[in-house]
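Structures incoming, each one as structure tokens.
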Structure P
Amino acid sequence: MRPIHFAVLLTVASIWGASFMLIKVMSEELSPLAIVWVRLGGGGIVITGVLVALRVRAPRELRYWGHAVVVAALGTAIPYVLISWGTGQIPSNLAAVLNGAMPFWVAILSTAFLPAERLTTNKTIGVSLGFVGIALIIGPDALDLRAGSTQGQFAIILAAFSYAAGAVYLRKFLLGTSPWFLAGAQNWIAFLMVTPLVIGASEVPDFPSLQRDTLLAAGAAALLAQGTAIPLYYWLVSNVEATQASFVTYLAPVTAQFWGWLVLSEVPGAALVPGMALVILGMLFLNRRAKVPEARLAEAAAVISRTDH
């Protein structure tokens, strides 16, 4: 990797790590649906500008658009709402680490639904370490399902599962199509899915009445986390190996700790650091000596993942 590749990698990881902090700030005044609606709407404008500049053509096959709808639901609309709600219930740094479960779900689902993928020893060790780390982070609170913090943690884990399902679906039906156009299509389809819900629930933001911090966080989430980081990440995927690009998944939870501390004064809990270490170690095993099909799956998973979600 050249210095420019490292710079882009760190930039994307920092932006996606900050997205959890931004969601936490917005949740003080905006509902989860409104947060997702603002992020997709603003980010979609930026991504569309990139597509126009690159002169990317839209596919004409009806089957493509049917698959794109499924990917938009699984890989954007559903997890974005779950993460926005869950992050409102728990610290943002904790949400970022729990979202790191996504690669482990990918490993499990790919083994079940993709004939070319098989459960290797490294995958087994990686998945085991990852879920042990997550169990350590959640701790005994998992037994109290009525607590808002417990529900928030499980919402983030469910979002990671949805991300993974979208990644595997993409790998099965849309691998090889333009990731640039898929980014725009996925964004706008998800926006159209969320819009009726926002309007029906009367949760369209009243922007003039919002506090400055909320407006700044909304602008950063739309323009940076959605509109800038995604095109930068696709550029990275197209210029380095998929395994190298997947290091964003390792770095985003780490940068989230910094942003949570700097902006929200969040201090990692006693179990968060060792739990995060096990999650990262599990990811290393998942990417160890990846075969060609596994490398392609990592790339497909990266297209869906927003560890910034």
Structure Q
Amino acid sequence: MKALSIPDVLAEVAVLVKPHFGKGRPADYIPQLADVPGDKFGMAVRTVDGGEHVIGDADEAFSLQSITKVLALGLALNRIGDEIWTRVGKEPSGTPFNHLSLLEAERGVPRNPFINAGALAVTDVLMNVTRDPAALVRDFGGFLCGERLEIDPAVAASELAHAWQNRAIANLMRGQGTIEHEPEAVVAAYSRQCALTMSCRQLARAFLPLAAGGFSPVAEETIFPDRLTRRLNALLLTCGIYDSVGSFAYRVGLPAKSGVGGGIVAVVPGKATVAVWSPELDRFGTSVVGTAALEAFSQITNCSVL
């Protein structure tokens, strides 16, 4: 990174993103998320050497949604290893996160663990090791950021009440044998998982092992082997932003995962994690202001891996 201090970088980013407010809209298919004010903006940077810098609404908790897929996958890989890849692939989907036709054409095997079908398959695997996969993901995230986390019951209920597409995906996969548990139970567990809330500061801390070779400076222990850390970052780079992953890589050039709650967390391998939150989404379900903020941060600091 350049000599410009991180607080100065964040201050400059906050100015550069102002024209992007109003260009998107919060997720309206989950009513609880539709009511979040669109002008919210927070950003946090946590460096591997212990530095922590924030700006804006960085300490306000928001709904992680699909960002929890990374935590769930990390748990599954730590619990059962590469067996997970018998259920789900590692390729970009090129389709929306809740798409059905590709899943049907490929006989119920999801392209990757970061689309909804893949996440449901991972949830099904976790149901073999715990009665409450969402609580396991919550506690894992809390362990990684060093603070107790909560699942928002109102968001979970709202999500489950409108989870018709996920029910269709789960039933299709159950018919093909990709998942083993009852589809409704899998969808319910996944809906609760997505309702996990974190702040940008907590999120940057939780993802730090992916920037530090698998070691968590917060928990003071190794979370993932170095080999697994590299593979998770590869999946984030190629699959973490759904069907706009190519555009995101072109603009930002960092492994990252987005969620329809408006959050994005990015990894600068060997250096830092960067978390940003702003609820207005583009047509792909990714934060408009968050993407612009990460693009500006990457350009100012020259931290792109590409």
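Derivation of every value follows stated rules applied to the coordinates shown; laboratory data play no part. Owing to the predicted nature of the structure, the values given are computational and were not obtained by experimental measurement. Cβ atoms are built from the backbone, for glycine too; each structure is taken alone.
Mean count of other Cβ atoms within 10 Å over residues 8-15 computed as 16.4: which structure among P, Q?
For mean count of other Cβ atoms within 10 Å over residues 8-15, the value 16.4 is produced by structure Q.
Could you tell me which structure in P, Q was used to calculate FRET efficiency 1/(1 + (r/R0)^6) of positions 16 and 200 (r between Cβ atoms, R0 = 30 Å, to 0.05) as 0.95?
Of the structures listed, the value fits Q.
Hey, helix-only ellipticity at 222 nm (-39500 (n - 2.57) for each DSSP H run of 4 or more, over all residues; to 500) derived from one of P, Q reads -23500; which structure?
On the way: P: -23500; Q: -13000.
Comparing all candidates, it corresponds to P.
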